[in-house]
Structure I
Amino acid sequence: MKHLLTLKDCTREEILSILNLADQLKYERKNGVDQTGYLKGKTLGMIFRKSSTRTRVSFEVGMTELGGYPLFLSSADLQIGRGEPVQDTARVLSRMLDGIMIRTFDQSEAEDLAKYGTIPVINGLTDYCHPCQVLADLMTIREYKGTFRGLKVCFIGDGNNMANSLIAGAVRMGMKFSIACPKGYEPNAALVAWAKEEGDFFMTESPCEAAKDADVVYTDVWASMGQEGEREKRAKAFEGFCVDDTVMKAAKRDAMVLHCLPAHRGEEITAEVFEAHADEIFDEAENRLHAQKAVLCKLLR
């Protein structure tokens, strides 16, 4: 494993190795173990073309706790933001840093950094996928359910980067996966074809049908970053796709609810369902720190 660009690129064993290390790092942090020796003297460049709360804080804090040094690199302050080719940026940063994390729009930008650079590249989010988030999701599912075996994960909403990565993560870990989305808002077609061939995958336009007997119900905002101008159009398209009491009654009685945040209560999820599952959702948010520290150790150490 040289980079983390998509979860589909990772084997089940590689994902389990990351999750096991994340569990260890979480335990150590909560018990006051000094972790600064893991990445002492290492540097991570963090390129942000999209704004962030959880990604920036978790990588910056994680790198610091591991003894390394994180550099926040806004695209507005880099030559890449003024037209320098990605391949040139990759070559320059490779001579000065130990790793790069990028949060951007186009998946090809992360891929090109990995192609032309000589240091590990971590995808902190693209319009295609969000592998770091789903590693935290998988970590949280295992914490609450104890296993992946026999579980069903249901996603309700836009077939966006979150849905794409969750499909890849669920299939890799052997879980059943169902998704409910309006026509025209399906996940990546090539990924859907792969999921149908490799795992137990089901897609529908009915949230309750997708949620039937689900162990995990997942949702995300209807309009992601860069889609703000489509908000009104999407609100109409996603009418009836709110995770509410009706949807939860279709899932298993002990089903957990996950949301990558930020959440728009009253749109993709009701305030009542969100608050009833707030512990799970905010454990999920915290696990971004631990899962990403594990990724950093695997790639930079």
Structure II
Amino acid sequence: MTDVIIIGSGPAGLTAAIYARRAGFSTLVLEKAPMSGGQIINTGEVDNYPGLQGINGFEMGMKFREHAQSMEAAFVEGAVLEIRADGDTKEVVTVEKTYQARAVIIAAGAAYTRLGVPGEEQFKGRGVSHCATCDGAFFRGKATAVVGGGDVAVEDAIYLARFCSKVYVIHRRDRLRAAEMLQQRLFSLPNVEMVWDSTVERIEGLEQVDGIRVRSRKTGDEKTIAVSGVFIAIGLSPLSEAFASLVETDEKGYIVAGEDCRTNVPGIFVAGDIRTKKLRQVVTAAADGANAVASVEEYFLSS
């Protein structure tokens, strides 16, 4: 029996582990991936986390993990299949084993949203990517496209423009959603071309990507843009499928909880990108981890 089981080891889960250990709770972190850090490890540079301006995302993820390990939180690799919450004892079922705890914090995060167009799955790893900092170097001197209009898409385009001959930014609207500072940096780059009011209809190629078919939302006209790489940055989908039958979720699958991170099930808490909230950033994920543990403490005192 463990006091607290934390599902996921991104910034939310790792912060929760640090706070849980500081509170004196026995703590087990379950992570399905071979490496902690969550989405942040795929970010080349984090420029908005207080005190760590410009830190490499992978390095940041490792620092979070090292801190949690220094507090003697236990880590086990395993994919969670379900949570059973009959009574005071919670059971977390993984492929290999079932674990028991007094409280569970779900910090499983979210995954990249897919376009759902022909060629996307076919060319995954052969020109299609969701991570510019991971795969961008393979396209040095080549033309690439970024699909999306938020912060991540613009950051990816700025990063790729450093070494790609041309970067097309495909966005379905006539304006970006990214922060104004990021937009200014993007528009100042001579090798970036905006393709407004357009959607990707399919990704083309033989063995590798060699182009994308784009349709104008205003005229309906289609054209092919020659690129060697396509970086898709159109948002996130919560990894909540294993928990949806237990806790309340919204129409998009995010687990419903306020700032106290309490779900509708006593003893089950949620933190990070998987929770309903307005802003999904490292700093808000870390705040969730701390708030979730504060709510766990209150739960233990009242139960």
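Just a few scattered comments:
- Looking across I, II, the calculation of log10 I(q)/I(0) by the Debye sum over Cα atoms at q = 0.21, 0.23, 0.24 Å⁻¹, for residues 4-67 alone that yields -0.80, -0.91, -0.96 traces back to II.
- Highest-scoring entry among I, II, by FRET efficiency 1/(1 + (r/R0)^6) of positions 124 and 156 (r between Cβ atoms, R0 = 25 Å, to 0.05), is II.
- If you line up I, II by mean count of other Cβ atoms within 10 Å over residues 116-123, the top spot, with the largest value, goes to I.
- Calculated for structures I, II, FRET efficiency 1/(1 + (r/R0)^6) of positions 76 and 228 (r between Cβ atoms, R0 = 25 Å, to 0.05) is largest in I.
- Origin of the value 6, 29, 35, 22, 7, 0, where P(r) over Cα pairs in 10 Å bins from 0, in percent was derived from one of I, II: I
- Which of I, II yields -13500 [helix-only ellipticity at 222 nm (-39500 (n - 2.57) for each DSSP H run of 4 or more, over all residues; to 500), calculated]: I
Bear in mind that the values in this text are calculations on the coordinates, not laboratory data. Predicted model, so just to flag it, every value in this text is computed and none were measured. Cβ atoms are built from the backbone, for glycine too; each structure is taken alone.
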